[in-house]
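Where a number appears in this text, it was derived from the coordinates with a stated rule and is not lab data. Owing to the predicted nature of the structure, the values given are computational and were not obtained by experimental measurement. Cβ atoms are built from the backbone, for glycine too; each structure is taken alone.
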Structure I
Amino acid sequence: MKKKKGKKDVIIFSLLIITTIVLIPLINFNLIIYNRDLLKNELDKLNVYENFEDKTYPSRALGEILDYFTNENAGNPEIEGFNERENSHMRDVKLLINRIIFFEFCLIFLWIILFLIFILDKKNIIYKLSRILFYSGGSLIILILFFIIVSIFAFNYSFIIFHKLFFTGETWLFPVDSTIIELFPAQFFQNMFIKIIINTGLSAVLFFIAGFIIMRVRKNN
């Protein structure tokens, strides 16, 4: 019976680690994707404003896109300067973001349930949490190193694969002189990806250090 319980704890612990590893980058994705000031600053760094005669247009268009992403409108948006195909792509992006957010909330709910089961005996709760922080943080640090390599050497290829997986046909392909490309060049997405990696990496390091310190203190006591 004790052996069976031990196996059950290992399974739940492993699921908690996996869930945490997936949740951390998703949460950081949300923090960045809706950060208007950060996105505007990125457009400025890439000299996107110089692509348009009306220098205020990029900020307006970005604001309209973010407003569309956060409202309940399920149809195609009417972003200033975008043609029908570009607006349709924005709808596809919104649907994808909504799925990601829904998946994130499901994972949060699952994590809470798993953790409650994991601490059901109410023994060593802090120690159990520290182990989750330590192992999920350590595992994520290793994964971050992989994603750093991807961002440096294979981002364009990964970007294409991502779009082929999550968007139908070639609806995401646009001419280089289209408004959507001039507003959001490929470097914009690469920089956002790097920011998510950095934030996720910092979160992972904090988790790892916090878990290590708590376990160390408990062991010394």
Structure II
Amino acid sequence: MIASTGGDPTALAAKRATTTLPIVFTIGGDPVALGLVASLNRPGGNITGITQITVLLDPKRLEVLHELMPGIAIVAVLRNPNNANAETQVQALQAAARTMGIELRFVSAATERDIDAAFATLAEMRIGALVVASDPFFNGRRQQIVAQATRLAVPAIQREFALEGGLMSYGTSVTDMYRQAAIYAGRILRGEKPADLPVQQSTKVEFVVNLRTAKRLGLIFPLPLIGRADEVIE
């Protein structure tokens, strides 16, 4: 069998590669809209897996930033234009920003070099904070993004960001998603068919704050916000 853990592009590549070998994917998009499965309850074919809440969490990241910095007026969003959910991400963030009275400015990156170029652009903008949109590529470049955000001294939030020295993380648990995928892989190796295993949604969300980084940026987390955190790095 194939365990496809690289997000939407990897799952699509695995599906194109074989119609017989069982595949278990982990993705952040809608597997039906992507054409991976016929339906969530009855995937059909040789593929099933775990999907995450991703696009819906981008507005929540903006909300958490606004709660920490209620006077914030302009927020930049780093997005990957090649993401299948890119337009949906933009629309969801813009809708949330309007309710908070926040102006959004979008910068794009699809390669390692693009990230450096995007932050060079951000350095010329008068932004108050940064939201890193959900994308597997950005997850894999966390250290680079943290280093650039640190260099600009810009408060930023991304999935699994705080553990690398960033200010805050808010996102679904990768550990939980992989655990569920491993369970499915085991069931398939014991004889069950992917077509009979409904696509599962990983819904465990983790909120992590890094007080060391907050201190460096001159920010103070409100106690209610710290109280909601699953982990506090001091």
Tell me which structure, out of I, II, gives 0.85 once FRET efficiency 1/(1 + (r/R0)^6) of positions 82 and 146 (r between Cβ atoms, R0 = 30 Å, to 0.05) is calculated.
II
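Rank structures I, II by distance in nm of label points 7 Å out along Cα→Cβ at positions 10 and 74 and report only the one at the top, that is, the highest. Walk me through the numbers before you get to the answer.
Details: I: 4.6; II: 3.7.
Of structures I, II, the maximum of distance in nm of label points 7 Å out along Cα→Cβ at positions 10 and 74 occurs in I.
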Structure responsible for 22, with relative contact order in percent (Cα under 8 Å, 6 or more apart) calculated and labels I, II on offer
II
Comparing structures I, II by mean projected area of the Cα convex hull in nm², for residues 106-185 alone, which one has the largest value?
I
State the single structure among I, II that was used to calculate helix-only ellipticity at 222 nm (-39500 (n - 2.57) for each DSSP H run of 4 or more, over all residues; to 500), giving -27000.
I
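To which of I, II does the computed value 41, 19, 15 (semi-axes √(5λ) of the Cα gyration tensor in Å) belong?
Going through each structure in turn, the value belongs to I.
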For FRET efficiency 1/(1 + (r/R0)^6) of positions 114 and 178 (r between Cβ atoms, R0 = 41 Å, to 0.05) computed as 0.35, the structure of I, II it came from:
I
Given a computed value of 0.40 for FRET efficiency 1/(1 + (r/R0)^6) of positions 26 and 58 (r between Cβ atoms, R0 = 25 Å, to 0.05), which structure among I, II does it belong to?
I
